[in-house]
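For reference, the structures are reproduced in the following blocks.
Since every read-out is calculated from the coordinates, none of them should be taken as a lab result. Worth saying up front: this structure is predicted, and the values here are computed from it rather than measured. Cβ atoms are built from the backbone, for glycine too; each structure is taken alone.
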Structure I
Amino acid sequence: MITKEKKPYALKQGMLENVMRQFDHAADHIGLNPNIRKILEITNNELVVHFPVKMDSGQVEVFTGYRVQHNNALGPYKGGLRYHPTVDIDAARALAMWMTWKTSLAGLPYGGAKGGIQLDPTKYSDAELERITRRFTYALGDNIGPELDIPAPDVNTNPQTMAWILDTYMSTKAPAERSTNLHVVTGKPIGAGGSQGRDRATGYGVFLNIKFWAEQKKYPLRGKSFILQGFGNVGYWAARFLEAEGARMVGVQDAYGSLYNPLGIPVEPLFEYAKANRNSILGYQEAQPVDSGAFFALDCDLCIPAALGNQITARNAADIKAALIAEGANGPTDVEAEKILLHRGIDIIPDILCNSGGVIGSYFEWLQNRNGEIWTLDEVMEKLEKKMKESFHRVVAFATEKQVDLRTAAFMIAIQRLEQTYLQRGIFP
């Protein structure tokens with residue numbers, strides 16, 4: 001058992017309220033059909049499962065898992081599974097709704113879902129996490145499937161988690177059907193049917209959005225400083241690509257604490273240090289520890305929240321010094337904070353656009369599995385950049401045309417696509 005103490009990010013109240021206010025604001029702007037509004041403001045299905053797992057000690061623990069399926073008008077439900085103490089039904093509802101808007105905005109044939117298990121994975125061994133994951137998969141049963149609901153990695157889950165889910169799910173199928181279920185999850189290891197580039201897709205998408213924004217603003221990234229909350233998969237890759245572009249990371253925060261160095265914190269050495277230090281950045285000698293409560297007030301040009309929801313609030317929004325906030329996490333900025341930031345002239349690239357590289361990469365993996373194809377890394381990255389560029393410029397053009405902020409524009413585009421689908425198909429019966 002791993003017993004290292006940590007302070008998890010506080011998930012402030014109101015994430016569901018936050019996404020509903022964002023939805024209502026955009027729906028009002030487009031004059032959304034009131035009947036379709038009723039459909040989109042609720043979830044289709046909500047699954048809560050309680051399941052026992054034997055620990056290494058021989059004791060049995062009962063875990064609670066969630067899967068919320070918000071909407072599938074555009075295609076199978078799609079969304080991550082996270083392992084975190086803050087996972088509950090309201091968090092899953094909010095995140096599932098964001099996934100619906102994200103997949104719609106990206107023009108993918110997917111709906112939105114989200115879920116996970118309420119636990120702190122640092123308190124369990126790898127063997128225990130494997131048993132927990134496999135038992136959760138079995139409990140979900142046929143509520144997931146390659147043409148129904150396709151999970152993916154999220155906070156504290158990774159390709160290994162997906163491989164366990166895949167193996168467990170396939171083992172419940174008849175032998176002749178198993179190979180046809182390879183695309184039940186995405187974000188798998190390469191050897192288990194994963195796609196080249198899926199590991200970096202979300203972080204690369206965050207970087208691309210910052211790059212497109214900088215090009216549009218004629219704001220060269222070389223020499224610019226950025227702070228990063230969350231040094232997991234998304235944050236690491238976003239930072240790595242920004243550093244390669246000539247920007248420097250001056251501040252970084254993870255669940256254990258925060259570091260600052262105005263001269264820059266090298267990304268790769270910090271990553272190697274964290275890997276050797278049980279995924280903690282604390283103690284890294286090339287930067288000074290700083291108060292985590294004052295992290296967002298650090299001097300920087302760009303700010304990337306890539307951890308959990310509701311991290312930028314009315315309490316800290318006035319302290320932010322960045323010219324841009326690029327949302328690598330889902331729902332990191334609450335509604336009241338956004339009003340303050342926009343009033344101060346700070347641009348925000350919204351989550352459903354900024355971090356959509358992950359679900360686009362997942363779509364590419366799903367397509368390859370479905371069609372029996374294997375794409376090269378260059379092919380994946382080229383397709384991803386093309387798709388992200390189309391989305392970014394569509395949102396910017398729409399925001400300019402309608403005189404709204406980028407988040408409102410992104411939501412309006414996403415909701416209008418769903419509205420058109422319902423109007424064309426009708427409602428059964």
Structure II
Amino acid sequence: MNFSYSTKVQALQHQLIAFMDKYVYPEEVNYYQELNENRQKGNAWIPLQTIEKLKPIAKSSGLWNLFLPNSPRAPEGLSNLEYAPLCEIMGRVPFAAEVFNCSAPDTGNMETLERYASETLKDRWLEPLLAGEIRSAFLMTEPGVASSDATNIQCRIERSGNEYVIHGRKWWSSGAGDPRCKVYILMGKTDPQASSKHSQQSMVVVPADTPGIKVLRPLTVFGYDDAPHGHMEIELANVRVPISNVLLGEGRGFEIAQGRLGPGRIHHCMRSIGCAERALELMCDRLHARVAFGKPLAQQGVWHERIAESRIMIEQARLLTLKAAYKMDVAGNKDARDEIAMIKVVAPNIACQIIDWAIQAHGAAGVSGDFPLAFAYTHQRTLRLADGPDEVHRASIAKSELSKRLVKSSH
């Protein structure tokens with residue numbers, strides 16, 4: 001395995017770093033100021049001009065849709081291995097990925113539509129998503145069941161003539177509060193009696209303005225509303241869509257979920273590494289700047305241990321991410337599932353630990369809004385649940401290891 005970055009990727013790295021320095025970092029204060037002004041006006045869910053004004057610049061710079069490999073509709077898309085160092089750079093600022101049309105859940109939804117949707121659905125929904133004209137949401141998790149086991153999902157998708165009728169309740173539907181969110185990809189059960197639990201589910205494309213859809217409330221994350229992106233609880237009652245809106249076919253929902261969540265998971269991990277890198281930088285800067293008990297904090301031994309451990313953890317996580325990305329490219333998402341599961345456990349955990357140390361180095365200021373650490377911690381801690389909790393990924397890894405020995409001992 002050769003993880004050295006190609007000349008093309010190195011050039012994109014330099015270009016992206018320069019873009020971040022010139023356009024993104026200077027807007028961080030304005031981003032939160034504009035968001036707070038919208039909150040005070042009573043609507044935190046409207047698009048922020050701080051981000052919107054940067055999108056045309058990113059698009060004209062060729063830094064657009066970099067996440068989507070092997071798509072004739074997005075020829076600028078990179079392989080997973082090529083995209084990894086660029087996604088890491090975007091992860092240094094919470095809103096940066098959206099500037100480049102590379103943010104969740106749109107990236108996962110666009111990849112799902114590209115891989116599994118009809119050409120008609122691609123024309124209707126994928127094209128405007130790739131253009132950044134609309135946004136989307138993914139409706140899988142439910143409040144009434146342990147959704148870490150997707151076979152538990154209760155939302156019903158029932159056939160009625162040439163339509164599907166949908167009944168259910170979803171939550172943690174990221175981005176569904178955005179007024180630009182025009183389409184959902186929803187997972188539900190079409191055949192609860194199917195002999196295989198993994199063939200009971202299907203995925204359908206649901207226009208967000210379909211009658212019967214009600215956005216009930218935004219959910220908070222450690223007290224943050226997480227606006228303007230946010231996570232909504234949604235009720236669907238007698239929601240009707242054409243049967244042509246099914247992806248891949250009835251009973252294929254679990255299969256699609258595995259295909260969709262692989263890239264989504266590794267993108268989160270790439271961004272987590274960028275977040276951890278920035279936290280380490282902020283930690284070191286603070287330790288140099290503060291004096292306690294007669295000497296700079298940077299000279300006190302406990303911080304040497306934490307800095308060294310942070311660097312070690314980041315490098316380990318980055319290498320595992322690159323290995324997973326490489327395997328996805330050469331063997332496919334399914335064959336890379338062990339590596340994806342491993343990095344999905346590792347990356348948010350190391351980011352949480354490094355951010356925690358950075359907060360400690362900042363003292364009380366670390367938990368304030370004066371630094372990006374408190375918000376970064378809430379996001380990384382949430383990622384230990386999003387796209388499957390740590391326990392599910394660990395169980396998957398253990399099952400794989402046990403099966404290897406079972407096969408070996410039978411020969």
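See the values below:
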{"quantity": "Given 10.8 for mean count of other Cβ atoms within 10 Å over residues 171-178, calculated: source structure among I, II", "calculated": "I"}
{"quantity": "Structure with the greatest value (metric Cα Rg over 2.2 N^0.38 Å, set I, II)", "calculated": "II"}
